[in-house]
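Presented below are the structures under discussion, each in the form of structure tokens.
Every number here is computed from the coordinates shown, using simple stated rules; none is lab data. Being a predicted model, the structure only gives us computed values, none of them experimental. Cβ atoms are built from the backbone, for glycine too; each structure is taken alone.
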Structure I
Amino acid sequence: MKNITVSVDEQVYAAARRKAAERNTSVSRLVADFLRSLNREDDLRAERQRRLA
């Protein structure tokens, strides 16, 4: 697994911490899940395009 560093303002970080706490997870896991969801969206979009072709 690779580590990344992301810079955000304090309000964004505070919101991420609250959301992570609501989901009983870490900010790191929250961000990783979000990034994985982007990849899934791209995969689904590509599959829809293949079906239409």
Structure II
Amino acid sequence: DIRNSLAVEEMVDNIFRDAPLTDLINNAAGNFISRTEELSPRGFDAVANIVMHG
């Protein structure tokens, strides 16, 4: 879960434990199947948080 910063740090530590990182493909996004103006404030915050913070 990329929203969990401790889990991300643990993942990175595990990656570098055995070998150096040689390639990285990074992408995170989230959305609900609805028009943006129809999202609840909580839904909008969830999407924005994933897109902006991972």
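Per-structure values
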{"quantity": "For 0.45 (FRET efficiency 1/(1 + (r/R0)^6) of positions 7 and 39 (r between Cβ atoms, R0 = 25 Å, to 0.05), calculated) the corresponding structure among I, II", "calculated": "II"}
{"quantity": "At a computed -25000 (helix-only ellipticity at 222 nm (-39500 (n - 2.57) for each DSSP H run of 4 or more, over all residues; to 500)), which of I, II", "calculated": "I"}
{"quantity": "Among I, II, which structure scores highest (criterion: mean count of other Cβ atoms within 10 Å over residues 15-22)", "calculated": "I"}
